[in-house]
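Each structure below appears as structure tokens.
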Structure P
Amino acid sequence: MIKANPLSLEIEYAIRDVTLPANEMERNGLKVLKLNIGDPNKYDFDTPSFIKDAVREAMDMGLNGYSPSPGLPELVKAIVKDERSRGNMIGPRDVIVTHGVTEALQLIFYAALSPGDEVLVPGPSYPPYVTYVKMMGAVPVPYRCSEENDWAPDVDDIARKISARTKAVCIINPNNPTGALYDRATIKAIGSVVKEHPNCFIISDEIYNLMTFEGTTPSTAEVVKDVPVITMNGISKIYLAPGWRVGYLSIRDVDDRLKDIREGIERQSRARLCANSICQYAYIKALEGDRGHIRETMGKLIKRRDLAFRRLNEIEGTSVRRPGGAFYMFPKIDAMRRGPWATDKEFVLELLKEERVLTVFGSGFGKEYGSDHFRIVILPTEDVLNEAFDGLDRLMRRKVRAYQ
């Protein structure tokens, strides 16, 4: 047998791993209520027409070949304008257009990390933040996000865990999987901790930045001016086009501390040629066009958030914090302590088997801070959400009462 890189065999992605048994059910003709995947287009949302028209226009214009590795110059210009409008004072040379935020994260980690380095990641955290760090032989160190404080980062825990080995501190705002929205004071406090470690920078994932229910998402690079910040964003969530795989990273440096990392990122971007050219053109139109669809999207989501918040807190054995942004909720399985399930994964699989409701087990977002929870998306219609919560309620009634 030809051996694989053992690190590759350790990769897990809970969000898609749970679809395997669900797919088998569907092949057997069973209906599955899917609350598992953060793809608005799988539900009753669609990419705005003017953005889809731009893809067709790009093909007709002949943008079917390679683009420059950093991105189409017109798109880079539009990204710079958008970031500067939020106070992130970058220039065109600071932007790299990528195959979504996932590739942006890969480029950053592959350029910045060496074996033994540490990266502070939110706990719970979106899985690639752990996976890609480990692939470099580095160590992901989860920092606590406080459930009792609506999943806000515990800045004191960050201060305890940051060290001379820490290369970066990651922020996801609004957060996946919890839906937490971090305010300026929290971001500023994190920046103050990182400032004391000059060999450390901040990675700020702002892919959901305009998807907020109350308040706004602060730009980390605007709030934290004396620490290097790499910001990531893209077309997938706000503009409802996740399958187009277009995102970007922008580097707001301080005292040229990211000079080598910048070069490492640029070299990688040239080696992988470019991001999707025709979809880059559509992203220009998205950034420059009307954003009325965001109001429509959030109008739907706030009703679904309020419904999910009420239902989950009414069901015996579950509780949840109210999210401030994105389209996720991270309920706690209070009944775990009473004995019905050994793990949250066992709970999720039983909910799927018995009630045909598909969610994601919380430990897939980190065992230390994600266990005894599960993640749902609030993207389905209210009818589907109610049907799913009815199934959850039935399961809880059967299991919890059996252990009383």
Structure Q
Amino acid sequence: MDKKTIDKPSLYALLGVDAQKTDVRNTFREIIDNDFPGSFVNIVYDPNVSGITNFLQVLLRCRDRRVLTQHADGDGSKSVQRVLHYLITGETEQLGYMLDDAFSMNTSDIAASGFVSGPLIVTQLLNSNLNSLKNGLKHIVMEELKNRWLELRSLYESHGFKIKFLGGETADLPQQIWSSVFDMTVTSFTRASRIIKGDVVPGDKIWGLSSTGCAVWEQVDNSGLMSKGLTLARTALVSREYNSISPRLRQPADFYRGHFLLDTRPEILQGLSISETLMSPTRQWAIVIKKLLDRLRMWGLLHLVHGISINTGGGATKIRHIGQGGIVYYKEMPLPAPIFQLIQQESGENWKYMFETFNCGIGIDIVGKNDSLLEMILMEVASDCGIDCHTLGECLPHANPQENRVVLNTLDGNFVY
């Protein structure tokens, strides 16, 4: 590959997005509280436990103290695509699915650290200027969010989750928000013995679960896009014609630079339209992870799982952030799913950056001991959920014990991160 091509900056970065969240990590690294630095999310021992109880637990060498986490995330810019779809088609149902993305972006991340047995305490935040786009649109969005919440909560409870929704905040910010921003927070508790601490060691094996296809609880095929990289995907694919629809749905004025109308169905997408592909909701990975961890716990095998990565911010390289250093995550990546091939073709983005921005078809990575029982149970759970499972690679020792590295062997080259 031409070195000039490799050195060319990421198009995603040129659009103003930091795929690796470098500034956030560097700025907050020294002030964040985290008692388990190798875990996928930040976890602390319950600070409400009294000093006497803490003393007794230490005295009795009790390691199973209560731990808690809180996670905040949203649907990113995917809600803009849903609003555009509504303005063009008049269809309202897709507006409610911004909840799927926001909810999964939170529950999946905390599930990756083992929070699947305690309660999920949920709040939401909708900052909007929706009525400036069409009078009454804010009310329509809120109604669709309510309807979808009832469905999604029922789905989760049918899989054994306990959920409490405490409302949140809805703010009209006409001078600050172009369309809408939908975020959620999820708080959860569990016991220290139940969390996935990121105790990754050389020799561990890496498996990946597909973000595409149709899980048993999903109604239609999922494109696998999840909820990262939408800014690049929308600007690369959606037709320039839509730049004139509403100035509040694009910045700058020529944001949409693609060739496809929303209802276009390119052959590569295997029946899905451009709009359907971009709006595919993030898969509810917490359901899959709960099934896996519950089954392993039942057999006394939970210790075989050492880390789980949800491949959103950082894409296929997100796995680098689990474990405490000294690991090279070596992965043989399968052919990227159709939507990622199309984005790369239309944008010209280098494949090295594509794998850093998008999951490219592998929604989560699971790292654990190279053990046939773990692999068998993982394959069974994936099959039960209707999701493909790939054996990706292995964990190797890194010469620098203070950092992790990711090496991707792909059909388009070998990339080191």
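Quick note: the coordinates plus some simple rules give every number you see, no bench work behind them. Because the structure is predicted, anything quoted here is derived from the model rather than measured. Cβ atoms are built from the backbone, for glycine too; each structure is taken alone.
The value 43, 38, 31 for Cα extents along the principal axes in Å, for residues 71-246 alone was derived from one model only; which of P, Q is it?
Values: P: 43, 38, 31; Q: 54, 35, 31.
Going label by label, the one that fits is P.
Taking Rg/Rh (Cα atoms, Kirkwood Rh), for residues 191-294 alone as the quantity of interest, name the structure among P, Q where it is greatest. Provide the component values of the computation, followed by the final result.
On the way: P: 1.01; Q: 1.12.
Comparing P, Q, the top value of Rg/Rh (Cα atoms, Kirkwood Rh), for residues 191-294 alone belongs to Q.
Comparing structures P, Q by distance in nm of label points 7 Å out along Cα→Cβ at positions 263 and 327, which one has the largest value?
On the way: P: 4.3; Q: 4.8.
Across P, Q, distance in nm of label points 7 Å out along Cα→Cβ at positions 263 and 327 peaks for Q.
Please state which of the structures P, Q yields 4.5 when distance in nm of label points 7 Å out along Cα→Cβ at positions 255 and 319 is computed from it.
This value belongs to structure P.
For which of P, Q does helix-only ellipticity at 222 nm (-39500 (n - 2.57) for each DSSP H run of 4 or more, over all residues; to 500), calculated from the coordinates, equal -12500?
On the way: P: -12500; Q: -9500.
It traces back to P.
Looking at distance in nm of label points 7 Å out along Cα→Cβ at positions 47 and 311, point out which structure of P, Q has the largest value. Mind dumping the intermediate values first?
On the way: P: 3.0; Q: 3.6.
Sorting by distance in nm of label points 7 Å out along Cα→Cβ at positions 47 and 311 in descending order puts Q first.
For structures P, Q, which has the highest computed value of percent of Cα pairs over 19 Å apart, for residues 87-166 alone? Each step should come with its number before you reach the end.
Working: P: 49; Q: 42.
Sorting by percent of Cα pairs over 19 Å apart, for residues 87-166 alone in descending order puts P first.
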